[in-house]
Structure 1
Amino acid sequence: MTGGSKDPPLHCWWCWGFAMRGSVDYVPTERQKMLAGEMYDALDPELITARTRARDLCQDLNATRESNEAERRRILRELFGKGGDTVWMQPPFYCDYGTNIELGERVFFNFNCIVLDVCRVRIGDFTLFGPAVQIYTPLHPFNADQRRREEYGKPIDIGSDVWVGGGAIILAGVSIGSRAVIGAGSVVTRDVPEAVFAAGNPCRVIRAIDE
C-alpha cells in the first residue's frame, strides 16, 4: 500500500459488494469485511501493511517540532482519509489506519488522543477534542475461541462544533449530534443528541444547551 492511497467512502464498498455478490467467484477481502462491519481477520497481510503505514506516519508526526509546520501538515494530509489540510493537531496522536478517519474543517485534537479506526470515523467542522480523548470503533466477540481469530467494528459519527472534554471515551457505533458538549472523563456508550451537555459513566444527557 502506498502512502498516498486513500480508501473509497464506505458506501462505495457496499455498492461494489452488492454488485459482486451475484458472482459465484466473489470473495470479499478482509479489508472489505472490516469496513462493512463484518467479522474479519486482523492479521491479514494487507491490513498489517496498512496499520504499519499508519504507525510509521504517527511516529513521524509525533517526532515533529512545533516550528516544523510544513512537515507536520504533509504528514497529516497523508495520514487522514479526509481533512488533513486543515486539522489542528497537538501530538502525540495515534490511530490504526488513518484512512478511515474523515474530518471536517479545522477539527482540533489536543495532546495524546487515540482513534482506533477499523471502521469509518466521521467528524464534523470545528469539533474540539480535549487531551487523551479515545475513540474506539473495534469490537470483539464474547466467545473466547472466536475472539482469538476474528474481530469486527462499528462506525462512529460526531457532528460539527462538538466539544469533547479531556479523557472521554467514545465507543463503537455511537453518534454525537452537532453542538453537543461531552464532559471530561465521560464514557459514551449510546447516541447523544445535538445541542446538549452530556456527562458521566455511562454518559447521559444532563441538560439542553440554549444558545
Structure 2
Amino acid sequence: MLANLLNRSLLAVVLLATARASAQDRFSQLKLEDTSGVQRALAERMLKETRVGLGGPWNIMLRSPEMSEGLLNIYNYFRWKTALPQPLVELAILTTAREWSVQFEWFAHYPLALKAGVPPAILADLRVRKRPENMKPDQAVTYDFTVELCRKHVVSDATFQKAKALLGEKNVVDLTSLVGTYISIGALLNVAQVKTTAKDGPDYLPSLQP
C-alpha cells in the first residue's frame, strides 16, 4: 500500500509538471528546451538530482538559477548527507508544510515520511495542526523545535536544551537550517500557488484557519 501511495504521489507530481499550465499561471511550466546558459545547466542538474524533475518548486527556481543552485545543493545535503535521521527530517519538513499550509510540500513528502518510518497516527494529528500524541522523545523535540521556530521565529531555552541533549549540536544546526530551507521552498510554492491532484485523503493538506 505504501509503495502504491509513493508511486501515485511521485507520478502525480511529475504529471503536474507538464499537464496543468492553466493551474500554475503565475509561473508557466518550463521544459528543458526552453532553457539556455546557466538556466539550462541548472535544469539538467534538476532532472538528474530531484525527485520530480522540473516540477513543483524547481520550475519556479529556474527563474533565478544562481540563487537556486544553492538551494539545490542544500536539498541534496538533507537528502543524502545530513546525520539527522530521515524520519526526523521528514517530520520537520511536514511540520513546516503544515505551519505554512504548503499543499505541494505535504503531498510530496507524506509518502516519503511513511517510507522513512514516521507513524501514520503522528501524521494524521499533524495534518490537522494537532500536537501528535505518543511521540518518541526525539520526535517530540523535533516537532516542538520546528513549531516554535515557525510560529515564534525563536526557540525557547527549554526546547533548545532538549534538542541539544537528544540530537547533538550538529543536528540542531541541521534541523534549524532544514526548517529554514523548507520555509523558503514553501514560500516559493505558495507565491506560485502550486496545487496538487489530491482532493482528500491523508496526502491532502486541508486549509485551516490560523
Structure 3
Amino acid sequence: MLQHEIIPEKLSGLDLSEGLNRVTGNAELYKKLLLSFYLDNQEKPLQIQQALLAEDYNAARHLAHSVKGVSGNISANRLSAAASNLEIQLNQESRQNLPELLDQFTAAMDEVINSLAFLARIKRSEVTSTSDDSPINWGAVAENIQELATLLDEFDLNAEPSFHNLKNQLPQQQYQQAMHKLDKAITNLEFDLAAETLHKLADTLNINIL
C-alpha cells in the first residue's frame, strides 16, 4: 500500500514528513500513533481549565508537560511549543500571561484534533465499508477471548498476536474503543489493565471467561 493511501499528504498542525521520519517511514505505525493521540487528548484543554479553576497548578502543569511530550512525538510542533510555554508559565509565581497562553494552547490543540478527526473518519469509513456487514463467528470469538484471558493472566507475550486475532474477528465500529484500550494496555505490558478491559468486553458480549 502506498504511503499516501495510509496518511493524507497534509494535515493541519502536523509536520507529517518529520513525523514519518521519527518512525523510520513506517506509515502504519505513524497513523496508529496519530489515532491514539486523537483518542487520548481531546479533553486535555478542558482538564487543564478545570485544574486551574481548582487552583491545582501542579495538575495543570503535569497535563501540559504530558501534551508537550506526546505532541512532540507525533510532530505536532505548534501544539508542543504551546504546551511548553504553558508549562513554563505554570512553573512561575507570576501567571499574568496564563489566559493568553491557555488560549494559544487550546487553539493549537483544536487544530490538531480537527485534523485527526478527519483521519479518524477515514479509518471508520474503511472499517464500516469492509466489515460492518460481515458475519461474526461468535464461537471463534469466545474461544479467542478465553485464550487471550489465559495469556494475560500468565503475563505471556503471546497475548499480542492473540489480541490481533480478536481484533480481526471484531472489526465493527462499536468495538473499536475497547480494542484501542486493549491494544494500548498490551503494548505497554499493562496486562492487569488489559485483562480488566477484556473482561468488560466479554461481559458486553455475554461471553463467560472461565
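Things to note:
- Relative contact order in percent (Cα under 8 Å, 6 or more apart) - highest-scoring structure of 1, 2, 3: 2
- Once Rg/Rh (Cα atoms, Kirkwood Rh), for residues 60-147 alone is computed for every structure in 1, 2, 3, the highest value turns out to be that of 3.
- For -20500 (helix-only ellipticity at 222 nm (-39500 (n - 2.57) for each DSSP H run of 4 or more, over all residues; to 500), calculated) the corresponding structure among 1, 2, 3: 2
Read-outs throughout are calculated quantities, based only on the coordinates presented, and are distinct from any laboratory measurement. Please read these numbers as outputs of a predicted model, since none were measured by experiment.
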